[in-house]
Structure I
Amino acid sequence: MIKVNGLTKDYGVRRAISNVTFDAEQGEIVGFLGPNGAGKTTTMRILTGYMPPTEGEAIVAGYDVVSESIEVRRRVGYLPETVPLYTDMSVFDYLKFMADLRHIPSVDERVDEALEMVGLTDRADGFIGNLSKGMRQRVGLAQALLHRPEVLILDEPTIGLDPGQVVDVRKLIREIGKERTVLLSTHILSEAQNMCDRVLIINKGLIVAEDTPENLQARLVGAERVILRVRGDSDDLAKVVEKVKGVEHVDAKADGTIEFEFAPGKDVRPEVAKTVIKEGYDLLELRPVGLSLEEIFLELTGTESTDKQRSE
């Protein structure tokens, strides 16, 4: 588990993070989101004992990151954004070397287990220098898992992976997150929305939001939005929906669907369904929609998301 209270880090006159406070429990995957330079990597480096904070306290797996940093490092698996690897070593030899540094018993057995977890068993004898960026990323993840850490800290864990590898790594992280504490940073907002139990959004060194993706949506939307779709002709459907008490802001879309809103806690969907069917329409779909995590990110940080940037 991770407990952070008032964490602050100054680089000379520049303050990288200010009064960062949050918890991450065992069996929880927490996503750390923010634009470039927001303070994500600085926070992770402090939590792994890489650097001390200027102020504040961080407890990882029950140990203080400053006064008990060695104990913290024994219990943390860390995957930095740029994985430090020895390119002239084979995958197996590199992981064996890392396992020896950690005094892990039954080294060969443990290395084989880590290789299987990340899907690199068939590359064990290959040189790291001959691997693709995605494969190297998986080697880095394997070294982070070698000692069965209680806490796993991952900085952009799927960067450089192809779509198939991304799916595999996400599945692996979800499995790991059932028993361990996982803190991961990502610029891929859909990834955090699909994989994380909770998200922290940081901007300019400050935590600006902390909640589940679903609760963040509810907090920012201020009203429930619903998509309604019927079979065939939907002419006059908007007028039918508007007559239902509690329905607000009815909008007929070009694709024939209807979007409407209602106040939180006043669910009008059952009444809308009854009315639509009574009027002779065949109801096909009635589902809630909310702000995407990308929209929430933009709302809170006022920045362009990486998902959007990559598409431009």
Structure II
Amino acid sequence: MMATPLDRDRCIGAFLGTFVGDALGMPVEGWTWSRIRRQYGEVRHMVPARLGAGTYTDDTLLMIALAESLLASEGRVDPEDLVRRFRKVYDPRRGFGAGMHRLVRLWDEGVPWEEAARRLFDGGSYGNGAAMRVAPVGVLFAGRLAAAYKLAVAQARVTHAHPLAQQAAGLQAMAVALALVTPVSTFDPEDFVAELEAALPASAETLRRALMLVLELRTYWEDRERVVHKLGNGAAAHRSVPTALFAFITFWRSFEEALVYAVSLGGDTDTIAAMTGAIAGAFHGVRAIPTRWWDALENGPRGRDDVVRLAERVYALAQQLQATGARG
């Protein structure tokens, strides 16, 4: 794919879309789709959460840490630096999963990152933790899917040794990278998914089958039970990244509707909505975020305004990498 001029608002949208989706979905994390429907109908406002309405989880916090590390390393993955930054931001109040709890303990014991990642879950985690944080990678290599995939896998290896987690992180990064350069006026869901499928390596057969389902299920989007059964809504990367992509392409015309739908599926709502938000934000730009959501986002240290400034720095680095033809 040829280099395309970067859009600042879209790049910021990928970051803030992650933040918004995370905050919108977190209060109902672990709920079934039917329970969400009974209690809320649809989650269209930032509802009360453990740290307050509009607060984020480990999803956004790790995205911030990844972006800061990529900036410090000039667009490359420095595993040791990434581990240091993940340890620094680790805050159990933010809802870190069992895998990260164990990784932090292993790192604190001096276990090398490669070995620590392999020790998780008998061969490595295939959770979506490496995918949920990957929006900065898509921004750095907007429009360059192979480079985005390569960098996404490299950062995933630091915490996720399982190939499914690495491949799904690559798919999520490519979706953000492609959304950033796809004109809204000519968007076609089938073309979008086909381009992602073509860019996947031959070994990613599980994700390739999931992408076929993403297209097949579009006419059944109202049947949430069917969508959840076929695609998934849990923490497994290969059962949540395609679901986020499904929410985006089904409601591609509206940032708000895509995120509301992602949350309505239940399960790992904060992460699926965060990944949906990263893609939809990259596509529509930060101005598509509803004012009521924007105003509700937490805004202290590493809050909304800090994330905007961080996104601008990554945008500037992306421009440099594009100008120099960096391959990633």
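What follows draws every value from the coordinates through simple rules; no lab data is involved. Quick caveat, the model's predicted, so the values are computed rather than measured. Cβ atoms are built from the backbone, for glycine too; each structure is taken alone.
The greatest value of FRET efficiency 1/(1 + (r/R0)^6) of positions 7 and 271 (r between Cβ atoms, R0 = 25 Å, to 0.05) among structures I, II is that of II. Taking 15.2 as the value of mean count of other Cβ atoms within 10 Å over residues 63-70 derived from one of the structures shown (I, II), identify that structure. Here the read-out was taken from I.
Given a value of 33 for relative contact order in percent (Cα under 8 Å, 6 or more apart), calculated from one of I, II, which structure does it belong to? The structure behind it is II. Set I, II, criterion distance in nm of label points 7 Å out along Cα→Cβ at positions 159 and 191: the highest-scoring structure is II.
When helix-only ellipticity at 222 nm (-39500 (n - 2.57) for each DSSP H run of 4 or more, over all residues; to 500) is computed across structures I, II, the figure -19000 traces back to II. Have a look at I, II and say which one yields 25, 23, 21 for semi-axes √(5λ) of the Cα gyration tensor in Å, as calculated. Label of the source structure: II.
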